[in-house]
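K.L.:
The data blocks that follow each hold one structure.
Values quoted throughout were computed directly from the atomic coordinates according to the rules given, and no laboratory measurement underlies them. Since this is a predicted model, take the numbers as computed values, not measurements. Cβ atoms are built from the backbone, for glycine too; each structure is taken alone.
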Structure I
Amino acid sequence: MVMLGIETSCDETAAAVVTSNGEVLSSVISSQVDLHSIYGGVVPEIASRAHLELIIPVIDEALNGTAQAAASKRVVPDAVAATVGPGLAGALLVGASTGKALSLAWGVPFVGVNHLEGHLFAALLDHPDIQFPVAVLLVSGGHTLLMSMDAPGSYRLLGRTVDDAAGEAFDKVARYIGLGYPGGPAIENAARNGDPESMELPRPMIEKGLDFSFSGLKTAVIRVVQAHPEVKTEDIAAAFQRAIVDVLYTKVMRAAGIHGSSSICLAGGVAANSYLRDRLTAQCNANGIPCYLPSRDMCTDNAAMVAAAGIWQLEHIGPSSLSISIDPSMPIPMSA
């Protein structure tokens, strides 16, 4: 089976062609960072209009960029998968509507995919031999979740943020200290030249439980800067990054121990952070538990993960109705 995946949940317009054996034949991502950076964050209306302009060229590039296309000029997929939630309403409408239209035109099934579930399948594309059950730390701009993935399609929620997501905290702190948008990469780059021990910052809720809270950490950074305006931006970035990563890896290690996980993996945009990847890998090695890290290209929003999730859904659940609606607040489907 050959699946066309379409992803437009936020500010990346993406399309990919993936086979049922997990081979990524093509993956195209058009970022809108330059459009939104001057505003310090994603502007939904601008994102939607950019998706409208980019969606067809991006899909064409994905379909024509495969080895099969080189021989036959174009690939016609066996099915089409598109993200239907969660995400920005206007952005989701562009991708989902385009996917439905193509499924009608080609006479192939359509699959509506949950964006968060797609992130879980990103790890499976890179690590098809992953050991279940796996404790998953899914960290992005909009979500911070701890889950047990007992098998593809079988998930249990273990913990979540009670306020800001980790990526949201990165963006807010980066904006406050003048590093711009997107905040995650900006803070990571600045932190390389900073001293993480230059200031004391709290580790909210680190002592117990599996839920997260990052709003207080953001406020603590603001208070430190107000009290000590002479502190270097690089030192603030380094201290903040260490604090947030301390909480993240401590919680996922705790979750794996409590729930008897066979392995640990990362997912979501913040999973591309090198400091988080290194600290978690070191902890897993010290505790003798396998750690699976998706490639950085698979951490950020992409359509290959949507196609992979769509293939599994089509094979195990079946196609979606073309009447399926987008859901900007769609939760990840959890097992009973």
Structure II
Amino acid sequence: MSDRKPARYFRPTASGKIECLLCPTACKLAEGKTGICFGRRNIGGTLYAVNYGQTVSVAVDPIEKKPLYHFYPSSAILSTGPNGCNLRCQNCQNWNISQEQQPTRFIPPKALIQMALDAGSIGIAYTYTEPLIWWEYIYDTATLSREHGLKTVLVSNGQINEEPWRELVGLVDAINIDVKSMNADFYRTICKGSLEHTLRTAEIAAENNVAMEITNLVITNRNDSDADFQRLVDWIAAIDSRIPLHFSRYFPHHQMHEPATPTETLKRAYEIAKRKLSYVYLGNIDIEGTSDTHCPECDHLLVKRSHYRTVVDGIADGKCTNCGREVNIRL
């Protein structure tokens, strides 16, 4: 595969460099230089997506692992991702494939689609690292996926500029967006990113009827106050109180050495969120009932989950079998 796949969204600068316009990092690249994401390079005054189709990992996962609890529960989905990321989170769980360069394998769009069909997958999930740095590859593959009835799923940090996101979002069926904190300083210092862009990405996804869920990794002493939780909950509720929220337990990793999130902190976050949101879950921890889906109206059990084993038992025709309330789950 040639590394000369033209990229989208860039402009020349007065200094002779190229400015990448895909994400808020706005890398300014001299001849031969590659962006922070490892995926975009200035070659002869043109920006090229040198990561096009270069996969760092491929597997078939349960959809719940993304985590997506309200999008085709109990289904399997072919999952893949590029080598790289446009953030530098100190607590990154996959830092070895997102913040260090690793060997990759080229899989063209048609071959990836065939792999999904052969696996009996509902579609393709772009995950593991940051999929939005793969803009050209996802756009091409997602366009073909529609012709084969395959869904397109993203698990993303939301770091993308508005114009390229609006062009891509119409091809996306579901997304889990990692909102790391509601504090802009946290994004700047811990992640080297932009809170504003992540929130806007989520808002645009909601405007376009993308099935969206939000994940917040709760880090001890960093984003774990009641005020932190309340700001996140209020923002989600203002968009749609039916958007599922996943609070995930943090463990020390990479450059972050704060102690693991206490159980009581996660329980507190759960209780705060349940006051305003219909669907709240706890991840990376086993607390009875906090992975299950209950009807917001009558508390009837709709979906039972245990270690990626999922049973849908309380939904019929998109409604709770007990009280008839419409359920925000795509089956």
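K.L.:
Taking -6500 as the value of helix-only ellipticity at 222 nm (-39500 (n - 2.57) for each DSSP H run of 4 or more, over all residues; to 500) derived from one of the structures shown (I, II), identify that structure.
P.N.:
Details: I: -14500; II: -6500.
Structure of origin is II.
K.L.:
Which of I, II yields 3.6 for distance in nm of label points 7 Å out along Cα→Cβ at positions 164 and 252, as computed?
P.N.:
The correct label is II.
K.L.:
Taking relative contact order in percent (Cα under 8 Å, 6 or more apart) for each of I, II, which is largest?
P.N.:
Numbers: I: 24; II: 13.
Sorting by relative contact order in percent (Cα under 8 Å, 6 or more apart) in descending order puts I first.
K.L.:
Quick check: 13.5 is what I get for Kirkwood radius over Cα pairs in Å, for residues 12-83 alone, calculated from one of I, II. Which structure matches?
P.N.:
I
K.L.:
Consider the structures I, II: one of them gives 46, 37, 27 for Cα extents along the principal axes in Å, for residues 76-227 alone as calculated from the coordinates. Say which.
P.N.:
Working: I: 63, 34, 27; II: 46, 37, 27.
Corresponding structure: II.
K.L.:
Tell me which of I, II gives 2.4 when you compute distance in nm of label points 7 Å out along Cα→Cβ at positions 44 and 276.
P.N.:
The structure behind it is I.
K.L.:
Consider the structures I, II: one of them gives 5.3 for distance in nm of label points 7 Å out along Cα→Cβ at positions 36 and 316 as calculated from the coordinates. Say which.
P.N.:
It must be structure II, since only it matches.
K.L.:
I would also like to ask the following. For structures I, II, calculate distance in nm of label points 7 Å out along Cα→Cβ at positions 196 and 220 and state which one comes out highest.
P.N.:
For this comparison of distance in nm of label points 7 Å out along Cα→Cβ at positions 196 and 220, the top structure is II.
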